[in-house]
Structure 1
Amino acid sequence: MDERFSRTVALIGQTAADKLKNSKVIVFGAGGVGGYVIEGLARSGVGLIDVVDPDRIELSNFNRQILATEKNSGKNKADAAAERIAEINPDARCRAIKMFYLPENADEINLADYDYVVDAVDTVAAKTELAARCFSKGIKLISCMGTGNKLDPSAFRIADIYDTKVCPLCKAMRKTLKDRGVGRLKVLYSEEKPVVSVRPPASISFCPAVAGMMIASCVVKELAFFDD
């Protein structure tokens, strides 16, 4: 047994740990939320984590993004994520995909290659496309509804988008999803009303971190303990 995951095995058992090692996850977005999702997956022993993000790390990312360091400043986020995964678990595989995912280029990624898809992007068109494709193919997906302009990490919840409340993005997406025939979508959302309403969204260190780790927890537990 790899000693780096010995404490994980003690908690969930070898069978579950082996499932994680053989699992394939793709994360869209390696920013505030996505970076912590990737961190949680890597430290849980997920064997393949592909990362999709075209952006570079900027100084404005430093207040909330785990990949934002002086060493990584100016580096592509997907590349930085791949390097961090390798530093945590050299046996893990990661493909850094530098693309801005949209309906026009969505066919370039075969979502059926993965056991779980994580949506941590900001673009509604991309979120809707991922939801529609995953729903039609029966692929597991969890989508983050955003952590900007929030201050209370205890207000985050995971639920089906049709059972959510308060979150304006959930409300906006429900109609679009209905129009595309998407009958369900697991989301992380906040029941906190925005503290401020500014663009680009205001942010703080702990809200994206908590959201990302909650998503990682959901993915890891489903992969480790559920077969369907």
Structure 2
Amino acid sequence: MDGVHDLGGKEGFGPIDVDEPETPFHYPWEGRVWAIVQSTGVADWTIDWWRHVRELIEPGDYLTRRYFDQWMQTQTAALIDSGVLTVEEVSTGVSQSAPEAGGPPMRPDEVLPAAASFAEDFSREIDAAPAFTVGDRVRARSMGAPGHCRLPQYARGRAGVIHAHHGAHVLPDASAQGEERAEHIYSVVFEADALWPEASGRRDRVFLDLWESYLERP
């Protein structure tokens, strides 16, 4: 979605703290939110639809809430939308339905094996041949995105080179709207100064995984 949520490449937020401690959670409540989100999804949700819900957070909230606070806000809204929760239950903290019987919580040593058991291959078979090959010069389209979109604004209209082809995967833009439509996806490498002129003379490069409909020939 074109809005405050697409923060990649934006100025005004200060330098990135590269020395931040590599801990999964900064506060105990963040771990609880992560567990709640992992255990309360609905079968017909997709990650793209969930991200679209998150992008509907008002800019003031989005820019001032902590990351996992946004997660809880998103999950709550999604559960209400799906009929799992009601606004009254959230506001009062009192459930209006009897809890379902559940087993004991997993032990810490059981978490990683359980998560690994859900791993799957997300590639799709499609009839269309890839439009680009490794080494082709391409340009990211200058396109508006009223819904969910994985093409960052800072890359739109900028030229790069196909670095790799990863087969076909579901297009997030369509998935967020409930449509499973696959497209070829490529790793595209951009020279830093093609994205930000002030990086002229730098050897940095940015690799983006981009779907075919995001790309055109320059």
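Values quoted throughout were computed directly from the atomic coordinates according to the rules given, and no laboratory measurement underlies them. This structure is a prediction, so every number in the text was calculated from the model and none was measured. Cβ atoms are built from the backbone, for glycine too; each structure is taken alone.
Quick notes on this structure:
- Ranking 1, 2 by mean count of other Cβ atoms within 10 Å over residues 90-97, the structure that comes out highest: 1
- Given 3.8 for distance in nm of label points 7 Å out along Cα→Cβ at positions 98 and 138, calculated: source structure among 1, 2: 1
- Computing log10 I(q)/I(0) by the Debye sum over Cα atoms at q = 0.12, 0.13, 0.19 Å⁻¹, for residues 58-169 alone across structures 1, 2 gives -0.89, -0.98, -1.20 for structure 2.
- Entry that produces 23 once relative contact order in percent (Cα under 8 Å, 6 or more apart) is calculated, selected from 1, 2: 1
- Given 59, 45, 37 for Cα extents along the principal axes in Å, calculated: source structure among 1, 2: 2
- Source structure (of 1, 2) for distance in nm of label points 7 Å out along Cα→Cβ at positions 42 and 186, computed value 3.8: 2
- Ranking 1, 2 by mean count of other Cβ atoms within 10 Å over residues 18-25, the structure that comes out highest: 1
- Origin of the value -8000, where helix-only ellipticity at 222 nm (-39500 (n - 2.57) for each DSSP H run of 4 or more, over all residues; to 500) was derived from one of 1, 2: 2
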